[in-house]
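**Student:** These are the structures in question, set out in turn.
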Structure I
Amino acid sequence: MDNRKVLLVHPEISRTKYNFAGIIDNEPLELEYICTVLKDAGYEPYIWDGQVEEQPFVKRLAEVSPHAVYVCGRTRQENFMKEYCRAAKDIGCITMVGGLHAQHNYKRFYESYIDFVFRSFDIYGIVDVLENKALAAVNGLCINRGNRWVENEAAPFDIKRLPRPDRSYFYAHPRYRYLELQPCAHVRTAYCCPYKCKFCYRNRLNCGTYSARDIADVVDEIASIECENIYFIDDDFLFGEKRLEEFIRLVKERGIHKKYVCYGRADFISKHRDLMERLKEIGFYYVLVGLEAADDKHLYRYNKKSDLYANSAAVEILNDLGINAMGMFIVDLDFKARDFRDIAKWVRKHKLKHAAISIYTPEMNSELYDEYRSRLITRDPSHWDYLHVVAKPAHMSVRRYYMHYHILIGGLFLRAWRQGIYDFIDYKFFIGSIVKNMFRFGG
C-alpha cells in the first residue's frame with residue numbers, strides 16, 4: 001500500500017453557540033490511543049478535532065488525502081459523523097466509525113458510504129481492517145458487504161492492553177480545558193461503570209464489563225504528561241478504597257504535584273471523609289458528583305442506590321475540605337414547577353458553588369427509549385445533548401418546561417457571577433442567551 005495516511009476525526013459538538021465550547025473542551029483521547037497503534041503499525045495518522053480546528057474538515061481531508069478516515073463521537077455528533085464519512089467516501093477513502101455512540105447504536109451507521117463500524121473498545125482491530133486481515137475475527141466489527149451488514153460478536157476489552165496515547169496533538173492545541181483548568185489532559189483508568197443507574201448507558205459499554213488499569217501504570221502515565229491539570233474521565237474514579245489508597249501512596253512517593261478532576265458518587269464520598277481529605281492533599285481540585293435529584297423519590301426511580309442524606313453529606317465534606325464539588329442534577333420530564341425550584345433551593349441551602357443541570361434524556365437503544373418512544377418530539381440526534389427536550393413532559397407544555405429550565409440555569413449563572421467564579425466566562429453572552437432561549441423552544 002503506497003498511501004498509508006489515516007485521518008482520525010472528532011467532529012465539532014455543534015455549529016451553534018448553544019453548547020459549552022470554550023468552557024469544557026475535551027482532549028480527543030480515543031484518537032490519541034489510535035494514533036499510537038497506527039504509528040506502531042507503520043501508518044501515518046493525522047488528527048482533526050472540530051472542537052479546536054480552524055481549518056474546515058473538507059479542506060483538511062483534501063490536504064491530507066488519506067487512504068482511510070476514522071470518525072468517532074457521541075450521539076449529539078451523529079449527523080456530523082455521517083457527513084464527514086460521506087465526504088471521505090466521495091474521494092474514495094475507506095470509512096470507519098467508532099466511539100461511544102457507535103458502540104451502543106452501531107446500526108444507526110449502516111449507510112452505503114460507511115464501510116466499517118466498531119462496537120468495541122478494541123482499537124487494534126483498526127489495523128486489521130486497514131490490512132484486510134482476518135476481518136471475521138475482529139472484535140465487534142460490523143462490515144458493509146454491499147447488500148447486507150455482517151456483525152462480528154463483541155467481547156469485553158481489557159483496558160490493560162491500551163498503549164500510551166500519542167499526545168502530540170494535545171500539546172499543539174493548548175485550548176483543551178475543564179473550566180479554569182487549562183490546558184487539562186485526560187487520563188482513563190477504567191472502562192464501563194460498576195453501577196446500574198437507570199438513566200445511564202455507560203454501564204452497558206464494554207459489553208457491560210468493568211475493566212481497570214493497574215494503578216501503578218496510571219501513576220506512571222500521569223508523571224509523564226507535560227501538563228499540570230489531569231482529568232480522570234472514568235465514569236467513577238472513586239471506586240475501590242484500596243486502589244485509591246495505593247494511588248495516594250504512589251503519587252506522594254513520586255513527588256507528583258498536579259491538580260485533578262474526577263467523577264465520584266455521593267455515597268462513597270459521604271462514607272470516606274478521611275480518604276477524601278488525603279486526596280485533597282495530593283491535588284484533587286474538582287469532584288463531579290452525580291447528585292441527580294433534590295428528593296429521594298427520583299433517586300429511587302433512577303436506581304441510584306443512594307439517598308438525599310448521602311448527597312448532603314458529600315457536599316458538606318467536599319466544602320469543608322476545600323474540594324470544588326460540581327453537583328450534577330437531572331431535571332426530569334415528570335417535573336412540576338416546584339421541582340425546578342426545589343433544585344435551586346437545595347443548591348443554595350447546601351452552599352454548592354458549582355451545579356450542572358441536564359434535561360432527562362432517554363438514551364437511544366435502551367429500555368428507557370422504548371418507554372418514551374410514544375412521547376418523543378424529535379428524532380434528531382443533535383438534540384441528545386442534555387440541553388434539549390426530546391420527549392413530551394408529563395405535566396406541562398414543552399415551552400413551559402423550557403421556561404422553568406432556563407429560569408433555573410439562569411439563576412445558577414447569576415449566583416455564580418455574584419460569587420466571582422468562572423471569571424473566564426462571558427457572562428453577558430450566556431445570560432443573554434438564556435433569556436433569549438427562555439421562550440424560544442417548544443410549542
Structure II
Amino acid sequence: MASDLKPSLPYPNSSLSYWHRTTRSFPLLNSNDTAPVPEESAYVIIGAGLTGALTAFSLLEAGIKGSDILIIEAREVVSGSTGRNAGHCRPDGFRNFNGYAARHGKEQALKIANMEDRNFSLAKEFINKHHIACEFTTTKTFDVCFSDETAEDESKNLNEYIAAGGRADAVQVYEGEKAREATGFEGATAAYEWNAAFLHPVKLAHWVLETAAGRGVRLWTHCPVTSISAGEKGKWVLQTPRGSIASKKVIHCTNSHAGVLLPQISVGDLVPIRGQVHALVPSRAHSGHRRIEASLALRTSLRNFYAVIQTAGDGTIIFTVARSTGVTFDETSYDEEVAKEAQERFQTFFPPGVEASSLHGEGLDHAWTGLLAFTPDKVPYVGEIPELPGQYICAGFNGHGISNIFAVVSGLVKLIQGGTWEETSLPECFGYSAERLKSRV
C-alpha cells in the first residue's frame with residue numbers, strides 16, 4: 001500500500017462500466033445536478049449506490065416521510081462500487097470460514113455464513129415481490145479448483161464450517177473426473193456447486209432510487225459532501241459546493257471513500273483495492289442455446305481467481321480478473337495487460353467448440369475498473385459512530401457487497417430507529433467501534 005495515500009472523494013471523471021453504458025436513459029441519473037442543496041433534512045444519506053438507495057427505501061418502510069430523507073451523491077447515481085461490480089449474487093461465506101474464524105471465532109464465522117444465506121433469500125424475495133426488471137437470474141454456481149492447493153483450501157473451509165454446525169445440504173462436491181464432467185473443464189481437480197444468482201446491479205439500484213423518489217425522497221447528484229461539522233441544537237452541518245445542509249441523522253454509505261468525512265478512518269482501515277472487469281461479446285460458441293448458464297469462480301491459485309457470468313439480457317459475458325490491480329482511488333481507466341490476460345484466459349477456459357469464422361464485433365467490448373473496500377478484519381463497518389452521535393456508517397464490504405447489503409441495511413435501519421444490536425440479527429463483529437480501528441495498529 002502506498003504509505004502517502006490519503007482518503008479521497010470519488011474521481012469525477014471515472015470510467016463507465018458495462019452496467020452504466022446500458023442504462024444511460026435513466027431519468028434520475030443526474031437528478032438536481034445544478035440546484036442548490038436543501039438547507040435542512042432530518043436524514044441525509046451520503047452515497048447513491050445500492051446501500052444508500054436501500055437505506056432510504058427501508059426508512060420509508062419504517063414510517064419515515066420521504067420529504068425527510070435526502071440522498072446526496074458526488075457523481076451520477078450508482079457511480080461507485082454497485083455500478084462497477086461483476087454482477088454476482090453469491091452466498092459463499094462458507095468458502096472463507098477459516099479466515100473469519102481465525103479473526104472473529106467460529107461462532108461469528110458461522111453467523112457470517114448464515115447471514116449471507118439469509119441475505120440471498122432477502123434479495124430474491126425483494127426483487128420478486130416488486131417485480132424488478134434487473135435481469136435477476138437464479139442459477140447454479142460453481143467454484144472450480146484447478147490446483148491441489150485450491151481444492152484442499154476449499155475442502156478445509158467447508159469441512160470446518162460443517163464441524164462448527166453449518167448446514168451444507170445444498171453444496172454438491174465433485175472431485176477428479178466427476179468435477180471435470182460436472183463443469184466441462186478438463187483441468188478441474190475439484191468443484192463445488194450450490195445455488196446463487198446474477199443480476200444487472202445498476203438496474204436494481206435504479207429501481208430502488210426511482211421508487212424512493214416517487215415516495216418523496218429527495219435526490220441530489222454531482223454534489224460531493226466535503227466536510228461535516230457540529231452545528232446548533234444537536235445537528236450536523238454538511239458542506240457541499242452548492243450550499244450547506246443541517247441534519248440530525250447522517251448515514252455514510254460511501255464505501256472506500258468514507259475516510260474523507262470520517263478522519264478517524266484511514267486508508268489502512270478502508271483499503272481501496274482496484275479490480276478490473278471485462279465485457280465480452282460471445283461468439284457462436286457461447287451464444288443462443290450454447291450460452292454459459294452457471295456463474296463461475298475459476299480458482300487457479302489461493303489468491304487469484306476468474307469470475308464469469310453471462311448476462312440474461314443481451315448475453316454479454318462478464319469476465320472478472322479477481323485480483324488487485326492497485327491500491328488507489330483512481331477508476332478512470334483500465335490496465336491493458338490485464339485486459340489482454342482476460343481475453344487469453346477466457347479463450348483457455350472456453351475454447352471455441354464450434355467451427356465458425358470470427359465476426360466483427362465479437363470479443364472484448366469494454367473494460368473498466370472499480371473499487372473494493374477492504375477492512376483489516378474482512379468484515380464491514382456497520383452502525384452508529386459513538387464518537388459522532390447521530391452519524392452512522394455502512395461501508396467496507398470486502399468484495400461481498402451484494403452478498404451482504406440486504407441483510408446489513410435491514411439491521412442498520414433498525415439501529416437508526418433506536419433498536420438494539422440483537423434486533424439486527426447481524427454478526428456482532430460487524431459493529432463499528434473505535435476499538436476496531438485501533439486494533440489494526
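**Student:** Taking percent of Cα pairs over 28 Å apart as the criterion, which structure among I, II has the greatest value?
**Tutor:** Biggest value here belongs to I.
**Student:** Given -8500 as the derived value for helix-only ellipticity at 222 nm (-39500 (n - 2.57) for each DSSP H run of 4 or more, over all residues; to 500), which of the supplied structures I, II does it correspond to?
**Tutor:** II
**Student:** Which structure, out of I, II, was semi-axes √(5λ) of the Cα gyration tensor in Å, for residues 131-210 alone derived from, given a value of 30, 21, 14?
**Tutor:** I
**Student:** Of structures I, II, which gives 23 when relative contact order in percent (Cα under 8 Å, 6 or more apart) is computed from the coordinates?
**Tutor:** It traces back to II.
**Student:** Name the one structure among I, II that distance in nm of label points 7 Å out along Cα→Cβ at positions 379 and 411 of 0.7 was derived from.
**Tutor:** So the calculation was done on II.
**Student:** Separate question: Of the structures labelled I, II, one was used to calculate distance in nm of label points 7 Å out along Cα→Cβ at positions 75 and 251, giving 2.2. Name it.
**Tutor:** Corresponding structure: II.
**Student:** Here distance in nm of label points 7 Å out along Cα→Cβ at positions 43 and 259 was calculated and came to 3.6; which of the structures I, II was it taken from?
**Tutor:** That value comes from structure I.
**Student:** Here is a follow-up. Which one of I, II has mean count of other Cβ atoms within 10 Å over residues 27-34, as calculated from the coordinates, equal to 23.2?
**Tutor:** Source structure: I.
**Student:** Matching task: 1.1 is the computed value of distance in nm of label points 7 Å out along Cα→Cβ at positions 243 and 275. Pick the structure from I, II.
**Tutor:** Derived from the structure labelled I.
Each value in this text was obtained by applying a stated rule to the coordinates, not by laboratory testing. As the structure is a prediction and not an experimental result, all values here were calculated from the model. Cβ atoms are built from the backbone, for glycine too; each structure is taken alone.
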